[in-house]
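Chemist: Please go over the structures that come below.
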Structure I
Amino acid sequence: MQSSSQPHRSKINIRRLLTIALLAALVLSYTLLWLRMISDPVQYTGSDFITFYSVGTIGQRYGLSHAYDFNLQKAVEEEVVGFKVDPSNVLPHNHMPFLNPLLVLLVTATGGNYIPGFIAWNLLMIAVYICAIIVIRITFADKIEKDYLTAVVIFLFLPFFVSLMNGQDTALLILGASGLFYGVLKQKPAMAGLGLALTTVRPHIALLLAVPFLFKERKIFWWFCAGASALVLVSLLTLGRNGLVDFFHILFDTLGRSRETAMVNFIGMAERLLPALDSGWVRLVGWVLYGITLIFLCIFWKRSARIGAGSLGLALIVSLFAAPHLVYHDLSLLLFPLLVVLGMEVERKSLGQKDVALVILGISTVLLLSFISTSFQFFFPYILMLLLGFYLWNPERIHAVFASVFKRRKSLPA
């Protein structure tokens, strides 16, 4: 009896040991990388947070109507770094205006000090991530176990950490997406639409996800319009006419100044694989693909019997690839199709509940290790998109792979 049950116990122990090892490795790596960043002026002033800090400082000193004044942004950034900055090295702040009052409060609360402001912003975004994870756990509770290990592993998803290192607002995007998934899967259109409205922190992604709801589950679309209208109203009240003009000027200006080779979308892939091509033509093809994708998703929504987790997951993957602007931390959205796939495999009994945490940890570890090479850094996210997309498009074909790799070994009879 003892000899027959030993293989089963050995497998469990190996999985647990591997989970602990990967968990410890990620926590240690993230901690060391963050501490090195926050202690290195080149890194913390080279992060995206400097644009958020600049807007908060401008709003505090001159009023939010000047938030998108490029010259003022440049002047504030020069105060932070302590030397003159070439205008081409200043990344214009092209984020949504409804965030600006929060940035003013942040700068005011931290006394206008950059590093405390960065730390406070990270803590705020961590709090938002925790809220999103709570919603995610409730949403997928019928398929994925609601244990603390899974919650921690989700928080350690690498793109989340990249967003914190850059001082980005990606946590708000994840909170919005979690509301969308919860609302759709629990049949609460108000929650889905308002969550979708929050994803307008990335308007080019929000548009791809929102418009198809005109053709099915229309209540979600109208709730999205209501939520988005409220955010637009806040933006208009804080910017005024001149500020709005500056905002649109910045938006159009950044279309031609984005670092396409650092993007993880179609445009970025084309720029890296075909560097001889004119960037303008690549950008044009990318925008055409964006339009085609929007039409495809509308048709897909219209023809679907119902909109479920698989449909939403597939739409997210397609939207990420076709989005005209997508940097690494925006890949945080891949967590949702990943959880959908893992939940489907748990439901099929080919993946154990404890395997879910191990798979997510493994993916985050591979993504982290891929940063040793630029080629690998961009290669693995595309592979992940492709595998998840293929699974959600036709689950039966790839299910056999999951079954052969993760199927739990049954105990031998006594």
Structure II
Amino acid sequence: MKKIRVLLAGGGTGGHIFPLIAVAQELKRQSDGLGLFLDMRYFGSAYEYAREIVENDIEFVPAISSKLRRYWSPLNLIDAFKFLLSLSQLLWKIFWFMPDVIFSKGGPGALAVILIGRFYRIPVVIHESDSISGLTNKISGILAKKIFLAFSSAGKYFSSGGGSAFGGKNKDIEVVGNPVRESLFRQASSLSFNGEEMIIQAKKGFGLDINIPIILVLGGSQGAEPLNSFIMENLESLVENFQVIHQVGNRNYDEYKKEFEFVAKEWTDTEKDRYIFRPFFSSGGGSSSGGDILADALLAADIVVARAGAGTIFEIAAFGKPSILIPLPESANDHQNGNARFYNQTGAAIVIQQGNLLESLFLKELGDLINDKNLLKKMSDAAKSFYRPDAAKIIARHLLTYVS
């Protein structure tokens, strides 16, 4: 039986890990169909997501991670030392694995993997999720044989540069969208067959009234403190007219729960029933449909309020949900603003800058959207058109061409 060894690398956040898992799931499916023995390993520091990695038949290989910064910080000295340690560590770890191909999502820790991989002349394939490329992927793109993009606007960061030893100016670039996990992809794909029934079931699964509009608030895998604070401050106004499902984030959950209990101590049971908050919507484990809990939340939502991370945008688009995006102002290279602008131009989303996030403006936008069925339909159609369902399939098919 032929064998292929695939090394996966990324920054260790949900925005890196979940697309990697989506590609890994597709790699497994395609390799089984071709009769290939697949050996996948993730090299990096993703301890928070180690369980998800291992559960998807990927061996987790811990490696020191360091962050590249474009500004002065005392931490740069520490990270420079960590980067050298990482190179030394990976020199041996990669030697003993010696993969046929490296697939990187970029982010802290991935660059050391790429450099050692190229030292051993291992082919490198990368994927850039954002509309504005990060520094790791800009450097990795010079060394990569193939570059996949989620947003076409990111192509300008890879279309030139690099010496002839690394492939020259004519890079192999392909826009495929952002890979979405199989559990989400499967339920999103089913919407065209029995969408109305699935939506009603998801709303009932959360114990919500199917006749009252539902707002889903997503702050990313770590949550978003300014977004959480805004929701908490305006919760009474929100539950007067809407029902709210809110992903608070693991890091913020305990403190948020205490604050909510204080704020809602005089609420009626009806008001409390209109607000559901969870630390994180993970795969399985309590989904009413037997699938992904995030999928159920997206199915139930009439409008999604979220940050503008690439993973979040493509997951919203997969379910064809109108959205209000609030980009993270401090995102690296201001990539969330870039993502939000690009997605807004499709007509699928409204963008509110965090500095303009005021109760009157926010509630007006929500009210105007909910009351304009034609606009909601147009935004939903635009989201569905933006989504590219074959991203994981295309990337996996390419990676399997490196069978030794």
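Chemist: Of the structures labelled I, II, one was used to calculate helix-only ellipticity at 222 nm (-39500 (n - 2.57) for each DSSP H run of 4 or more, over all residues; to 500), giving -14000. Name it.
Modeler: II
Chemist: Thinking only about distance in nm of label points 7 Å out along Cα→Cβ at positions 52 and 364, which of I, II has the largest value?
Modeler: II
Chemist: Could I ask something else about it? Between I, II, which one scores greatest on distance in nm of label points 7 Å out along Cα→Cβ at positions 180 and 340?
Modeler: II
Chemist: Let me ask you something else. Where is mean count of other Cβ atoms within 10 Å over residues 300-307 largest, in which of I, II?
Modeler: Once mean count of other Cβ atoms within 10 Å over residues 300-307 is worked out for each structure, II has the highest.
Taken together, the values in this text are just the output of simple stated rules run on the coordinates, not laboratory data. As the structure is a computational prediction, the values presented were derived from the model and not from experiment. Cβ atoms are built from the backbone, for glycine too; each structure is taken alone.
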